[in-house]
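Structures for review follow.
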Structure 1
Amino acid sequence: MTEPESVESLAFEVAFQELEEIVARLEQEEHTLEESLQLFERGQSLARHCARLLEQAELKVQQIIQDDLVDFEGES
């Protein structure tokens, strides 16, 4: 079995897809306790990574919105 790719190097879409696959495997297949723990650990790492990427994207969007806002003062 090959070593899984580092979670930190995964794009959001790839990490999220792998997380979905792990959830499906845990729900549908029988595993040894060790295998289940390894899958759970990987899933937790993927979930944290996805959450971080979403937070970063949200901050970037907020920055863009803030940069685009213009102060308007009513002209008399």
Structure 2
Amino acid sequence: MEFKLSEHAKFQLEQRRIKIEWLQQTLSKPDRQIVGADSYGNTHYLKQIEEFECRWLRVVVNSSHNPQRVVTVFFDRRLK
């Protein structure tokens, strides 16, 4: 699958010091994938990142674009 980063996602990666490798791992081999997870119909990819205190990385993807667009990326504090 191909993904394109939105400007917001690029900014969040830099601002939150999220490694591009973690993003790629989450998209290619998520621990969880939730289709239609929000009111916009986006797909949420989740992966526990051992290198970062086992916190959960959430990558939100708009799949209606071609290539699919990464909307945002963040460590989800709600998941433990």
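FYI, it's all coordinate maths here, none of it is from the lab. Source: prediction; values computed, not measured. Cβ atoms are built from the backbone, for glycine too; each structure is taken alone.
For relative contact order in percent (Cα under 8 Å, 6 or more apart), which structure out of 1, 2 has the highest calculated value?
Max of relative contact order in percent (Cα under 8 Å, 6 or more apart): 1.
From which structure (1, 2) was log10 I(q)/I(0) by the Debye sum over Cα atoms at q = 0.12, 0.14, 0.21, 0.22 Å⁻¹ calculated, if the value obtained is -0.29, -0.40, -0.93, -1.02?
Answer for the origin of the read-out: 2.
To which of 1, 2 does the computed value 16.0 (mean count of other Cβ atoms within 10 Å over residues 25-32) belong?
On the way: 1: 9.9; 2: 16.0.
It was calculated from structure 2.
Which of 1, 2 yields -6500 for helix-only ellipticity at 222 nm (-39500 (n - 2.57) for each DSSP H run of 4 or more, over all residues; to 500), as computed?
2
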